[in-house]
1. Out of I, II, which has the highest value for distance in nm of label points 7 Å out along Cα→Cβ at positions 101 and 165?
2. Which structure, out of I, II, was P(r) over Cα pairs in 10 Å bins from 0, in percent calculated from, if the result is 8, 29, 27, 17, 11, 5, 2, 1, 0?
3. Where does the value -5000 come from, among I, II, when helix-only ellipticity at 222 nm (-39500 (n - 2.57) for each DSSP H run of 4 or more, over all residues; to 500) is the thing being computed?
4. Identify which of structures I, II gives the largest calculated value of distance in nm of label points 7 Å out along Cα→Cβ at positions 173 and 197.
5. Any idea which of I, II comes out highest on distance in nm of label points 7 Å out along Cα→Cβ at positions 77 and 125?
6. As an exercise: Rg and Dmax of the Cα atoms in Å, for residues 109-204 alone, calculated from one structure in I, II, equals 13.8, 38. Which structure is it?
Structure I
Amino acid sequence: MDSPAPPLEATEPHPLTRGHKKRERTRRGLVDAALRLVARKEVGEIALFEVAAEAAVSNGTIYNYFRTRDEVLEAVGIAMAAEFSDAISVLNADVQCGAQRLSIGVRMFVCRSAVDHQWANALLRIIHFDQAMRSRLATHVMGDLREGLRAGTLTYADEGVALDLVLSCTTGAMRSVVQGRALVEHDVRVAEMILQALGVTPAKAREIAAKPLPA
């Protein structure tokens, strides 16, 4: 008679799982270190050995995860764009109006810049450098633009120009916040003017932009 099969637990690759978790922690530590560096200096000035030093790992270790500076920066950009954009999408889940979702997204990026200058500086430096990051942000914005156009709330002749307008105005507002040039209710004012530029009447734009942000 064949001997019974060992319990499932005995065959699970625990060492591999622990190793995978350790590898993910190390990779995340490298990405976080790169984020701190990007907040302090120009993207083009960052070297892999600096990322390793910032993360307190050996130069050899970083090459197990990233081969070039561009790969590190892409990982940073994707992580930043994914984390915050996806969080906004979750908060927007019950909001049906594309124009309102767009306003919420703009305002939340501007508001976070006010409380986390390091995050804002890093995003502002990478967004003009990393195509993957821009694409991730654009996906969320494009969905709101198209929904607003379908509903008749937004009006624009060219989708690409509309997307550029939203991204450029939002990053410009973030830069103003970081540099101390922001006005009172800067997030609301920026969202309101973006909506007006996309065809919303001044009164309606003010109403939408002034709605409370989702908790």
Structure II
Amino acid sequence: MPAEMTGFWAPVALSGDLPPATVIPARTTAGSIALWRSQSGRVAASADRCPHRGMRLSHGFVRGEALSCIYHGWSYSQAGNCLRIPAHPGLSPPETIRVATQKVEEADGLLWVAVGDPAHQPPALAGLVPLRSLTVEADIGAIERAAGATLDARGVLETVENSQAVRLLLVELQPHRTLVHVLVDDGATPAERIMASRAAESLRRRAESLQGGIA
């Protein structure tokens, strides 16, 4: 995604990948995230590390409106404060016990996490919906070269692959690794969705080959 001076929004997952009362790992250039949805449907992004013993919170579990570490069960709210320490049930955890959090927005079937402090809301995708996600072992530049196209202001790459229009929303994960969300028209037929998915796979192979040639 193109970065603004103050920050940007990273589309880290599809909404459908995160049903209520679940947690999954995600990543931006700022680091690893525990992305979770409460039982009532609210989405949160917490640093993927419990301050108690350093266990990954993405290995934990969601009960009600809290995310709990799988190691000793310490529970955290969406604001990041510790709610409960099972070994000390009568203790009100001090405010100093906290997990860092990042802003999250859910729009157009995607979960967007703020990196820094973006000046605007996530970009609108104007009638496009996500089909699937895939990780490409190549940087954004290699994907652009493979596609013969460049990202627009939304971070979307539009090209044609084997006579099939392809629209990809790209976000850098780390050097030489890019998360790609395949987008299709809201009214795309099953056949069009299959063709778009295959076209994206073809582009992935070409981009990884290009990256390998310059690594």
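1. That would be structure II.
2. Computed on structure I.
3. Label of the source structure: II.
4. Going through I, II one by one, distance in nm of label points 7 Å out along Cα→Cβ at positions 173 and 197 is largest in II.
5. Structure II gives the largest value of distance in nm of label points 7 Å out along Cα→Cβ at positions 77 and 125 among I, II.
6. Derived from the structure labelled I.
A short reminder: the numbers here are calculations on the coordinates, not readings from a lab. Given the structure is predicted, the values throughout are model-derived calculations rather than measurements. Cβ atoms are built from the backbone, for glycine too; each structure is taken alone.
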